[in-house]
Structure P
Amino acid sequence: MTHSPRPSAQASLPLLVAVTMTGTVALHIFVPALAAAAADLGTTPVAAQLTITLYLVGLACGQLVYGPVSDRFGRRPVLIAGLSLYLAGLLLAIPATSIEVLIVARVLQSLGACGSLVLGRAMVRDVSTATDAARKIAILTMAMTLTPALAPAIGGLVAGAFGWRAVFVVLAAVVAGLAALVVRTLPETNRHPVALPGIGAVAGAYLRLLRNPAYRAYMLAGACAGTSLYAFLAVAPFLLVDRLGRSSQEVGLDCLIVVAGMVVGSGIAGRLAGRMPIRRAARIGNGICLAAALALLAIDRSGALTVTTLLAPLVLYAVGIGLLGPNAVAGLMNVDPHAAGSASSLYGFMQMALGALFTLAVATWHDGSAMPVAVTLMAASVIAALALRRA
C-alpha cells in the first residue's frame with residue numbers, strides 16, 4: 001500500500017473537490033473538438049461520438065471495481081492507481097492517428113478517471129455525519145457541475161487555437177499535477193478496511209443495496225439526473241455547428257451557459273440541505289426537469305428553434321438536475337454508511353450506463369433537430385419521477 005503522508009481521518013475538502021472534478025473533465029473538455037477530430041481522422045460523426053459513448057461505458061464498468069477494492073485497501077492507494085491509468089490514456093490520445101486508437105485511449109482515460117468519482121464521494125462519507133455529508137456532497141456536486149460548464153469552453157478555446165490534440169496535452173498536465181498533490185498531501189480516510197470479497201460477495205453486496213427500496217429509488221433518479229444532459233452534449237457540436245451555424249469556440253460557450261444552470265441548482269440544493277426533506281427537494285428538481293423537456297419539444301416541433309430557444313429550456317433543465325442530483329446522492333449514500341464505497345460504485349455504474357444509453361440513442365437518432373434530445377430528456381424525467389414515488 002502506498003504510504004500515507006499522515007494517518008488522519010481528515011481530508012481536505014478542496015482537494016476532494018478537485019479529485020472529483022477530474023472524473024468527467026475528459027468527457028466534457030473534448031466535446032467542442034469532436035467535429036474537428038472527426039474531420040482530421042477521416043471518420044464519421046457516429047464513429048466520433050463513440051469516443052463519448054464508450055467513455056461513459058468505461059466510467060460505468062470501472063466504478064463497480066473501485067468501491068469494493070477501496071473498501072479493502074483504502075481510498076488513497078486506489079485513487080493514485082486510477083489517476084496513473086487516467087494519465088496513460090491521455091498520453092496515448094495525443095499522437096493518435098486513427099479513430100480506433102483514439103477510442104482505446106478514451107476508454108483507458110475513463111477507466112482511470114472513474115476512480116475519482118467513486119472515491120471523492122466515499123472519502124467525504126468516511127469523514128462526515130449523515131447531515132454533514134448531504135452538505136458536502138452538494139458542494140461536490142456543484143463542483144462536478146462546474147466541470148461540464150467550464151471544460152467545454154476551455155476545450156473549445158484550446159482546440160480553436162492549437163488543434164484538438166492540444167486538449168489532451170493540457171488535460172495531461174492537469175492530471176499529472178493533481179496526482180502529485182494527492183501523493184504528497186492526501187491522507188487515508190477509510191479507518192475500517194474490510195476483507196476483499198470474492199466476486200460472489202461483491203455481487204451479494206450490490207444485491208443487498210438493490211433490495212433496499214430507498215436506495216433503488218434514489219439511485220435511479222440520481223442516475224437519470226446526473227447523465228441525461230449528456231444526450232445534448234453528445235450532439236451539441238453537430239446540432240449547433242451544422243444546424244445553427246456556431247463555431248467550435250461558440251459551442252464551448254453555449255455548453256458553459258447550459259451547465260451554469262446546474263451550478264445554480266446545486267447551490268440551491270446546498271442551501272436547502274437540512275431545511276427541506278431530501279425526497280421533497282429531489283421531486284421539485286425533477287419537476288423542473290420535466291417541464292423544461294416538454295418546453296424544448298414544443299419549441300422544436302413549432303419550428304422556432306434558434307440558439308436562444310434551444311439554450312433557454314436546457315438551462316432550466318440543468319437547474320432541475322442541480323437540485324435533484326445532490327439530494328438523490330445524499331439519500332442513497334445514507335442507506336448504509338458502512339458500505340459507502342460499494343454504494344457509490346453501484347450508483348456510478350448506473351449513472352454512466354444510463355448516460356451511455358442516452359448518448360447512443362441521440363447519436364443514432366440524430367436528424368439535425370432537437371427532438372431526439374427533448375424526447376430523451378423527457379423520458380429520463382419520467383423515469384426519475386416514477387422512481388421517487390418509492391423513495
Structure Q
Amino acid sequence: PRLVAYVVADRTGAAPEPAALRAHTAAALPDHMVPASFVALDALPRTVNGKLDTAALPAPDPAAAIASGGRLPRTGREELLCAAFAAVLGVERVGPDDDFFALGGHSLIAMRLAARIRAALGEEVSLRTVFDAPTPARLAARLGTATALARPALHAGRPLPERLPLSSAQRRLWLLHQVEGPNPAYTVPSAWRLTGALDRTALEAALNDVIARHAPLRTVFPAVDGEPYQHVLDPARARLELASADGADLAAEAARPFDLARDLPLRAVLSRTGPDEHVLLLLLHHIATDEWSDRPLLADLSTAYAARAQDRAPDWTPLPAGYADYTLWQRDLLAQAGPALLAHWTGVLDGLPAELNLPADRPRPAESSGRGG
C-alpha cells in the first residue's frame with residue numbers, strides 16, 4: 001500500500017509539479033505521511049450522491065514517471081544509484097533524472113534503498129536525504145559531498161569467541177525477556193496446511209536439517225554475571241522432536257512461552273485434521289526470526305523435506321556468511337561509530353517526556369497486555 005495524492009488545480013492555473021508538491025508536503029508532514037505519487041485531475045470524481053467516488057480515482061502510472069529520452073549516467077556513482085533505484089522499485093530501468101517517489105517509492109522502500117546504497121558505496125543515507133534528493137543524479141551529488149563511512153569488513157567463517165556477544169536486535173529482546181519473564185507476545189506463529197500423503201519421519205528430519213543450517217535456530221542465551229552471550233549448540237545436540245496435538249490444543253501450544261536460556265527458539269507441532277490432511281504449526285521466538293525470514297525458512301524446509309522423502313540429505317547452496325559473522329561485524333562497527341551515535345541521540349532525545357500524553361479511547365492499563373486493538 002502507498003499514499004497517493006490527487007490534485008485539482010484552482011482556477012488560476014495548472015496544478016503544481018509533483019516535485020514541488022512533494023517538497024511542500026515533506027516540509028510539513030512526517031516521512032511516512034508524504035504521498036508516494038501525485039496525480040493531477042481536472043476534477044475529483046463524485047457519486048450520484050455527491051460524495052467522493054474513490055473507486056473512480058485513476059491509479060498512478062509509474063511508467064509515465066520515467067523520463068523519456070533521458071540522459072545516460074555520467075558517473076559510476078550515478079550508474080550504481082540508477083541500478084539500486086530500479087532494483088528496489090521493481091522496474092526495468094531508471095534514468096539519472098527519474099524521481100524515486102514518482103515511480104512508486106515510499107518510506108519503506110526508501111529504507112531498502114538506503115541499505116543497498118550502504119552495501120554498494122559504504123555511505124549512510126537517511127530517509128530525509130532520499131526525500132530531499134529523490135533522483136539518482138541529485139542523490140549522487142548529495143553523496144559526493146559527504147564523507148564515506150569507513151566500515152569494517154565482514155569476515156565469513158572467522159574464529160568465534162568462547163562467549164559470542166548478542167547483536168543489538170538480540171539484546172533488545174533478551175532485555176525484554178529479563179524484565180517481563182517468558183512472554184508469548186514474542187512468539188511468532190505460522191500455521192501451514194499440508195495436503196496429501198505425509199512422511200512424518202522425513203518432515204522431522206527436514207526440520208532438523210534447517211536447524212543445522214541456520215545457527216540462530218539452535219542458539220540459547222545463558223548469562224554470566226548478568227551478561228548474556230550466544231551459545232550456539234552443535235547440530236547433534238539441537239534435535240527437535242515434532243510434537244503432535246489436536247486442533248484444540250494448537251492455541252495452547254502457541255501460548256506456551258520460550259525460556260531463552262534453555263529452549264531452542266523453534267518448536268513445531270503437527271495436527272492431523274483429516275485423511276491426508278495436516279496442519280503444521282511453527283513457533284519461533286522473535287529473537288531468532290522476523291517477517292523477512294519467513295520465505296527463506298520455508299524454502300529451505302521444502303527443499304529439505306523433498307530430499308528426506310527420497311532418503312537423502314538436502315543439497316544446500318552454502319550460506320555466504322552466518323549470523324555469528326554478522327554479530328561480530330556489528331560489534332566492530334559499533335566500536336567505531338557507537339559513541340558518536342549515542343551522543344547524537346542523547347542530544348536529540350534530551351528533555352523529551354518519558355511518556356507521550358496521547359488522547360485515548362480507554363484508560364491506559366498499568367501493564368501492557370500485548371493483545372493490541
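Have a look at P, Q and say which one yields 3.1 for distance in nm of label points 7 Å out along Cα→Cβ at positions 74 and 330, as calculated.
Clearly, the read-out refers to P.
If we compute distance in nm of label points 7 Å out along Cα→Cβ at positions 250 and 314 for structures P, Q, which one ends up with the highest value?
Checked P, Q; max of distance in nm of label points 7 Å out along Cα→Cβ at positions 250 and 314 sits with Q.
A value of -27500 was computed for helix-only ellipticity at 222 nm (-39500 (n - 2.57) for each DSSP H run of 4 or more, over all residues; to 500); which of P, Q is the source structure?
Considering all the candidates, the number was obtained from P.
Using relative contact order in percent (Cα under 8 Å, 6 or more apart), single out the structure from P, Q with the greatest value.
P
Kindly point out which one of P, Q the value 12.0 was derived from, the read-out being mean count of other Cβ atoms within 10 Å over residues 154-161.
That value comes from structure Q.
Taking 31, 59, 10, 0 as the value of P(r) over Cα pairs in 20 Å bins from 0, in percent derived from one of the structures shown (P, Q), identify that structure.
Attributed to the structure labelled P.
Only the coordinates and a few stated rules stand behind these numbers; no lab work does. As the structure is a prediction and not an experimental result, all values here were calculated from the model. Cβ atoms are built from the backbone, for glycine too; each structure is taken alone.
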